[in-house]
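What follows draws every value from the coordinates through simple rules; no lab data is involved. Here the structure is a predicted model, which means the values were calculated and not measured. Cβ atoms are built from the backbone, for glycine too; each structure is taken alone.
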Structure I
Amino acid sequence: MTFTLAPELESIVRPGVLWLDGAVVTDHEPRLDGPLAAAEAAVRAHPPEEIAAVRSMYKKVGIDPTKRRPSSEALLRRVRKGDPLPRINSMVDVCNWCSLEFQLPYGLYDAAQIDGDVVLRLGLPGESYPGIRKDEVHVGGRIALADRIGPFGNPTSDSARTMVTAATVRALVIVFAPHETDPRHLAHVLAITSQRMTEFTGGRPSLS
């Protein structure tokens with residue numbers, strides 16, 4: 001199973017890719033209570049600016065980011081309003097924590113539900129998938145992850161087919177970073193994400 005960035009997105013997205021293996025996903029990890037509360041408090045005390053480059057990434061493919069918000073911006077707006085980060089399960093919670101802190105959209109997928117190699121490309125006309133707790137997610141002309149079956153994720157919302165559950169052992173994490181992102185910063189983001197995943201889920205970085 002490999003990851004490929006399609007040529008049409010090479011000047012738009014600089015994806016960060018992290019494969020995890022050996023994870024134990026729990027519905028609620030109490031060790032995350034303190035770190036998540038601290039992250040929420042830090043954001044409310046010193047709100048980060050919404051990253052203009054992430055919005056620009058959307059605009060470059062013809063998407064209005066104020067109508068279809070990047071997941072990172074949606075989390076930021078939620079926390080700034082006084083709401084807590086959503087608690088889903090230990091692996092999703094770590095992703096949301098990192099996304100809020102770094103203000104980059106994350107995608108998280110159960111690798112066992114991915115069929116074949118993964119490509120990050122523009123969605124084809126008419127392509128869509130059932131979203132997580134949402135209606136059909138249409139990805140035609142949008143930044144989308146796809147496998148042999150079809151698309152299953154994008155920087156706004158992911159699919160029900162590949163969602164992470166308590167049964168997940170191996171996972172794929174994608175950071176949908178804009179092309180302008182400094183590679184050294186993206187490497188730092190991936191290192192912190194990997195460290196937190198290992199600490200709170202037991203997931204270890206995998207070569208593929």
Structure II
Amino acid sequence: MADRLILASASPRRYELLAQIGLVPDQVLPSDVCENPLKDESPRQLASRLADAKASHISVEFPADFVLAADTVVACGRRSLAKAESKEQAQKYLQLLSGRSHRVYGGICLVAPGGKKVSRVVMTVVHFKKLNKTEIQNYIKTGEWHGKAGAYAIQGLASVFVKRINGSYPNVVGLPLYETQSLLTGLGYSKGKNQNGC
């Protein structure tokens with residue numbers, strides 16, 4: 001039986017990133033996991049715990065498949081910036097990130113058939129230019145920030161805010177591809193087995 005890959009994520013960006021390198025998931029099953037940080041939990045720990053929880057939750061129902069999950073946490077200092085859900089929250093986040101560098105932690109977790117589990121946390125440093133009030137307001141009007149960690153999408157209109165990055169670009173978009181491919185290969189997933197319906 002061909003290897004099946006299940007993506008335990010509701011993010012269309014993660015699906016697109018996997019497809020970009022020829023890894024099209026056989027199924028997408030978002031995992032309903034509370035994403036609130038625990039008391040004194042660091043952004044790195046949060047990204048790791050959530051990716052693990054999402055993968056573990058789905059793999060219980062599909063023990064014969066490869067289950068991949070990920071979580072992206074934008075951090076300013078020790079503070080985790082959640083997915084922005086309001087204009088006020090987005091404005092606060094963008095003002096916080098303006099003119100400084102911040103870290104993006106990408107937690108990935110893969111559970112293989114039989115239950116073997118591996119995880120990684122990838123960190124990318126993103127340097128924002130100084131944003132003026134008009135730039136922030138114009139960006140908020142686009143609505144692109146909604147549901148995005150840190151209130152921005154680096155692959156979209158907010159790309160003009162980024163002076164430079166250190167580390168993995170796809171990690172900031174939503175999935176570190178090099179590390180993801182390494183985990184899949186390491187656990188024996190063969191891309192191509194599930195291509196063309198074979």
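With distance in nm of label points 7 Å out along Cα→Cβ at positions 12 and 140 computed per structure, which member of I, II shows the largest figure? Don't skip to the end; give the middle numbers.
On the way: I: 1.6; II: 2.5.
Structure II comes out on top.
Look at distance in nm of label points 7 Å out along Cα→Cβ at positions 20 and 156 for each of I, II: the largest one is in I.
Which of I, II yields 23 for relative contact order in percent (Cα under 8 Å, 6 or more apart), as computed? The read-out was computed on structure II.
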